[in-house]
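The data blocks that follow each hold one structure.
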Structure P
Amino acid sequence: MAGETLQLELRIADADGEPVQQFDVNHEKKLHLIVISEDLSYFDHVHPEYTGNGLFRQSLTLPTGGKYKLFADFQPTGYAQTTASTIVHVEGEHTLEPVIEDQVRVKTTDKAAVELKVSSLAVGGESELTFTFRNPKSGADLSDLQPYLGAIGHVVIISEDLDHYLHVHPVRELGSGPEARFATRFPAEGMYRIWGQFQRDGEVFTVPFTVKAQ
């Protein structure tokens, strides 16, 4: 039910159905879980607790009813990085919000005013995402970003149909601003929401942008 705390269990098994026992630490965590509502209006990035024998546990409180898609990034020791996904349905009222392309790519939080520049929105081509950080009051460039999960920031990109998921890491892992660059490719035409996550003054802040690849 929407608004209630859910106890989520994720069981990771190998090709033979046996529990995976060991996982590599990637960006300070064994598993990154991304939670997205079907209209892309809700985003969460959490790190379930590993309790052993292939089992991860996480408490979630989802704000509205409807469909949510969960993406789990993990790497069993000795194997390649893996992304698994599943759909969960939550009881409760919900109204779908339209996914509309941003005409101005500047978002302001209490930690930073963030501008996003995208070098290319051509499908399949290389694209560089450049985030520029300024003081939300004075407009001066910021150079005091702090590492978040071992990097200057993290970026998640998901298509409107929820079929395409990109977890993007920075071109240069470390830095403090005023810019952070990420390289990616948009795999298909359509609308995408981009969430950038960064840290300043000990607090993580998230900025969403919506673009159209073609």
Structure Q
Amino acid sequence: MAQKINPLGFRLGTTQSHHSVWFAQQKNYFEGLQEDQKIRNSIKNYVQKNMEIASSAEGIARIEIKKRIDWTRVIIYMGFPDKLKEIRPQAIEELQMILQKEVSFVNRKLKIVIKGIAKPYGNPKILAEFLADQLKKRVSFRKAMKKAIELTEQAGTKGIQVQIAGRIDGKDIARVVWIREGRVPLQTIRAKIDYCSYTVRTIHGVLGIKIWIFGE
């Protein structure tokens, strides 16, 4: 079998950057990792809870965390930030209160910023959420995959590969189905490949979705 590697980790330092930027001594390093995980989980739970009214998708592309001795800055990149602001106008203030309860920010200022993405469906995480929503509604997997590719093409990408694995359409035997449109050069480090692995629970079982997008 071929040796698999995560496309994002493979390109760190060239086309991809770290989502957490901070320094800690070796004995305190694990505390920083746990703190980052708590921050990300709290934000995702809050957004998911409040976005259920408008849509089943969270719309979070990524969460960047930057830390220094006296401050912590959290940047939330969303595909549809206006929806969250319409439902919860005081979203940033509420998130700050939740995070201060979950994480101890002693002698540190916490700042939260919500930024929108220009082309939401050019992001694999948001596209995977759309595809998962279609599969939950029992839309044909081929129709859902083709629709996802159409949305990506409208975002102006150079290529996309979509893969679904599991008991597709309730078949007894699990299988893997994939479709590719355009170029997706996974072996080229300088190629700007964005990747997402997503799990969706359906009435037939768990399906795994993987999306590779070759951006501009």
Structure R
Amino acid sequence: MKFDILTIFPESLDSYFGSSILKRAQDKKLIDIKLHDIRQAATDKRKTVDDTPYGGGPGMVLQIEPVYKTLKKVYPRKNKKTRVILLSPRGKTLDQNEVKRLSKYKRLILIAGHYEAIDARIDHFVDEKISLGNFILTGGELAATCVVDSVARLLPGVVGKVASVKDESFSEFDKNSGQFNIEYPQYTRPEKFKSYSVPAVLLSGHHGQIKEWRAKQTGRR
């Protein structure tokens, strides 16, 4: 699967995508992540990509032209297997059902805003908007990273064991209650830390009892 991120700060994402599971997935050619610098589409010597908002107000607004030019360079023709996404507080809140839906595409193009906002005319050139929740970040780069990470780990081979993805929190959705499952608590060595011990059932070796305990500990949210 291919991921393209349009941003004015591509260097801020290098370390995360260059380590751990996502790096291994790229090395194995399971995913392809490309960062595109919107500033490269600016026309002046200073590579200006923002300006003051019409109507007045605080902050600066990302101009439509460099964002649009970068998008057209990356994605010159529309494709049903590609989704262009704007990270925006006006978007639909991302949850695991949305992540599963997005994982069905072959390519995701993520536009990360910065400053006060992106010129609202960008709405005419995206397929949808996504928000992480009811809070504000300094830019859309972290939100784009969350989308890439959450989608990539559902792809075959990215996470080592299929069970790690199948049984984890938010992997199941109860339509009746409208809630997701929350995975049971996990423990590892040492058996005792200060005055806190691992539940005895997990040390028993009795798989049936362990399964029953884990089922009882699984919650909903």
Handout entry: Label whose coordinates, when FRET efficiency 1/(1 + (r/R0)^6) of positions 19 and 115 (r between Cβ atoms, R0 = 30 Å, to 0.05) is calculated, return 0.60 (choices P, Q, R)
Key = R
Problem - distance in nm of label points 7 Å out along Cα→Cβ at positions 27 and 139 - structure with the largest value, from P, Q, R - result: Q
Practice task
Please state which of the structures P, Q, R yields 2.7 when distance in nm of label points 7 Å out along Cα→Cβ at positions 35 and 131 is computed from it.
Solution key: R
Fill in the blank from the handout: From the coordinates of one of P, Q, R, Kirkwood radius over Cα pairs in Å came out at 18.9; that one is structure Q
Practice task
Could you tell me which structure in P, Q, R was used to calculate distance in nm of label points 7 Å out along Cα→Cβ at positions 11 and 51 as 2.2?
Solution key: Q
Exercise for the section: State the single structure among P, Q, R that was used to calculate helix-only ellipticity at 222 nm (-39500 (n - 2.57) for each DSSP H run of 4 or more, over all residues; to 500), giving 0. Expected result: P
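We did not get these values from a lab; they are worked out from the coordinates using the rules stated. Quantities reported herein were computed from a predicted structural model and do not represent experimental measurements. Cβ atoms are built from the backbone, for glycine too; each structure is taken alone.
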